[in-house]
1. Which structure, out of 1, 2, was helix-only ellipticity at 222 nm (-39500 (n - 2.57) for each DSSP H run of 4 or more, over all residues; to 500) derived from, given a value of -10000?
2. Consider the structures 1, 2: one of them gives 7, 33, 40, 19, 2 for P(r) over Cα pairs in 10 Å bins from 0, in percent as calculated from the coordinates. Say which.
3. Where does the value 1.00 come from, among 1, 2, when FRET efficiency 1/(1 + (r/R0)^6) of positions 47 and 255 (r between Cβ atoms, R0 = 25 Å, to 0.05) is the thing being computed?
4. One of 1, 2 was used to compute FRET efficiency 1/(1 + (r/R0)^6) of positions 79 and 215 (r between Cβ atoms, R0 = 30 Å, to 0.05), and the result was 0.40. Which label is that?
5. For distance in nm of label points 7 Å out along Cα→Cβ at positions 119 and 183, the calculated result is 3.9, so let me know which of 1, 2 that is.
6. Taking relative contact order in percent (Cα under 8 Å, 6 or more apart) for each of 1, 2, which is largest?
Structure 1
Amino acid sequence: MVDTAALLAAYDAQMRLPAGAVPLGMTYEYDGPILRVVGGHMGRIRAPRDVGVTGAALDRLIARQRDYFRARGQGVEWKLRSHDLPADLPERLVAAGFVAEEPATVLLGLAAEVAAEPDLPRDVALRRITEAEDLRRVADQQSEVWGFDCSWVADDLISRILADPGQITLLAAEAGDRFVCTAWVVYYPGTEFVALLGGTTLPAWRGRGFYRALLAARAREAAARGFRLLHVDASPASAPILRRSGFHEITTSTHYQWMPPIGV
């Protein structure tokens, strides 16, 4: 039996703050207990499970992050997990103008158990992506699937590769001249964890095992590098596949976003 309480404790201890090289063009700034990530397409706030402040002091902490990015003309997201403290943090974020997105399921898997030889059709090639032109194609594929502009994804991936190419592996399943499924893995040096990201398949190609194939390939790479645990913030579409692959739910996560008013 897997000890999910131990997995959650490891997650809280190791996965709350980004590890490794800072992506090129970004800066990490601390404001008390929270980390402000600056320089991306929007601001990001990362924090320990318990931010350690309450009441009016917490309201001021939240307002400072909103107003910092308002001055930059940018939006900001604050990532919360369902077991975070203080318990009224979600309500205080909403009162400050943040809006909750749909929650994701936080799932952890054991890399050695998920790792396998990827099973792909003969007419589909598995490619490792590093060149800027292909990274733009990845962003275009993500935009096509999700129906909104994901061009920022290419810049994010490029900035990670330029900061430390060993910190990320990006894979694409390519049929002819199309990326039919793309996914990447970010390694957290000094921890047991990697983060599995992307995992997006073109609608016409779904149901043929591409997501599972890229999952197995990324797990195999993580295990080969000595990482034990795989982390995914899973959408409703991905969570059932991950559970069938042996992942375990430990909590949920929700992004609370504040966006500047139009025209400001």
Structure 2
Amino acid sequence: MFTIALIASKAQQTSQPMSAFPITLLQLTDTHLCANPEVLLKGVATRCALEQVIAAAAGELADITAVLVTGDVAHDGSAAAYRQFERAIAVFEAPVYCIPGNHDDPALMGEILGPDSVRWPVEVGLGDWQVLLLNSHVTEREGGELSSAELRRLEAVLQRSEAAHVLIVVHHPPVAVGSRWLDDIGLANGEALFEVARRDGRVRGILWGHIHQQFEGERDGIKLMGTPSTCVQFAPRRADFAVDGQQPPAYRWLRLHADGCIDSEVRWVDAALC
């Protein structure tokens, strides 16, 4: 059975030479699939919602360079859920890069979504851009943390990379998002991530999932982006857990430019058929 570290070590560098800018990325996050595809999560059929989101994204974005999946692929950590996901994303010709969230079983996820179908590299080279996918999963914890090994890996990748610009991708938010209960289960050592980013000076954006709502911000000149789920959304700015029943499923697109700028937008999807 593969582990994240083993898969990453076999794919330390994935490079795709870019002949033109911008580079278009699609982010899908928090799909929360279950072994039983008919199960509803807070009233939402997660598999159906994912299919509707993928159809909408594929229809809008004809030039996807890569798909970034930022965790909580499975709600129950089951093999059947990961196989459903693998079938759902087969419509994309672009490579799919995936990191685990707190609901995932990383070892099982790595075994099923292996390097032949869904790739788990430490780094993805896209022309002048380096996209770094980080693992913040902590066993039996809702909150996340970058291990000392993961932080060392991040620094090593940055030291050897010749890219002009860097996008960091992680499941847990490295900053407070304004909801007490979510802020309690964010990235425990977000400051350590920003310290590495400041020292390097090339990090243009940090992208995450986990919060089931849209977040846009900036810190140290770095664009900060949190993305809604492909299924259920959480009500923003709440002290305690609450579902936002007004917001539909969503995805985010990003366009990376040669000058280091990032354009990005969240797209909400009408999944009324689910």
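Rule-based calculations on the coordinates, nothing more; no lab input. The structure presented is a predicted model; accordingly, all values stated were derived computationally and were not measured. Cβ atoms are built from the backbone, for glycine too; each structure is taken alone.
1. Details: 1: -10000; 2: -7000.
Going label by label, the one that fits is 1.
2. 2
3. So the calculation was done on 1.
4. Numbers: 1: 0.85; 2: 0.40.
Of the options listed, only 2 reproduces it.
5. Values: 1: 1.4; 2: 3.9.
Matching structure: 2.
6. Structure 1 gives the largest value of relative contact order in percent (Cα under 8 Å, 6 or more apart) among 1, 2.
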